[in-house]
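Right after this note come the structures.
Each reported figure results from applying straightforward, stated rules to the coordinates on display, with no laboratory input. Remember, it's a predicted structure, so these values are computed and weren't measured experimentally. Cβ atoms are built from the backbone, for glycine too; each structure is taken alone.
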Structure P
């Protein structure tokens, strides 16, 4: 076996580990995800994690790829010009990544898990992904409401918009018990996005009116 072939097989094993780890971490959270299960799904020796990443914590950090989420903001800006429309499109696309079981973003699931069960890499997630996305929504709110909005009010608006979206993920165990037949299919996610979008815009409109002299 040539050195080039060995390197290729080694890289393939590493990529399988990353792919398996993303799924296992998103399904179980960092604490409950086991090295054994990750290696089983990746079809590698259990010692492979230490060989490629040194530790479970380092493997978790390596699974984080925020480009799909950051690309969402770029897509929204590219597809529309009106701030209200951009906010509605962002809420829709964000919920699709967060809730759709067929098309969901594993990165979005990892972030949702991290917010519910923080690990030492939370600072990295906040700095590289959450802060830019929050700033993106804050900019939209300022466009809709006006630059006179206070920093505290702006912060609450952004938290409110994300809070509505995240409840459908974090509150799912409760939601399933309250409404056992409810499923997050495309039709339902579309309806949720429409509701949150219209609800948020109505609130922002009222805030804008309250700022008028």
Structure Q
């Protein structure tokens, strides 16, 4: 009898978890529905203010805000902080989609709209649903996860095509070389799939790519 109660408790907790997941989707949609054109920027939370990548993220977000784009980040430190700070400094819309983690992730103070999530997959839907482009700054496993999630969804026509832009040729060139030498050469992907990804070191070029993608004059 005790075993039966344990099974029922597990089933009940799983059922209630579905309501929590639905609640996160509803909150995200309600708060972001009227955001307007936006760019999601990803990158490491471990990058410090002295890093040139921090400075570049700051500059890029300022330029995006100047051109009427909201900036969406994961809401944490490092690159995320720099991007939110850059947008906020230009009175642009600065959005943080924070994930609740036991370490590392603390909300930065530069967002005017902060939404907190317990579930990575709900958060990723919000990044994609409301973005006109993805900018991938240098980062670790989480950044790579966002990169390949976006590329896969575009490749398989699950979402509308949008530019996925890698910033930092010295950081990303090795990965792109591996993709060409292994995935492309072994026919794991097609040549057309590589067109999804752009590589640049120029924040101004990123703004032009994003504006072109949504039909604005660069």
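Laid out as a table, the results:
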read-out: When Cα Rg over 2.2 N^0.38 Å, for residues 115-202 alone is computed for each of P, Q, the largest belongs to; value: P
read-out: Given -15500 for helix-only ellipticity at 222 nm (-39500 (n - 2.57) for each DSSP H run of 4 or more, over all residues; to 500), calculated: source structure among P, Q; value: Q
read-out: Origin of the value 48, where percent of Cα pairs over 23 Å apart was derived from one of P, Q; value: Q
read-out: Origin of the value 14.2, where mean count of other Cβ atoms within 10 Å over residues 51-58 was derived from one of P, Q; value: P
read-out: Among P, Q, structure where relative contact order in percent (Cα under 8 Å, 6 or more apart) as derived comes to 22; value: P
read-out: Distance in nm of label points 7 Å out along Cα→Cβ at positions 43 and 99 from the coordinates reads 3.6; which among P, Q; value: P
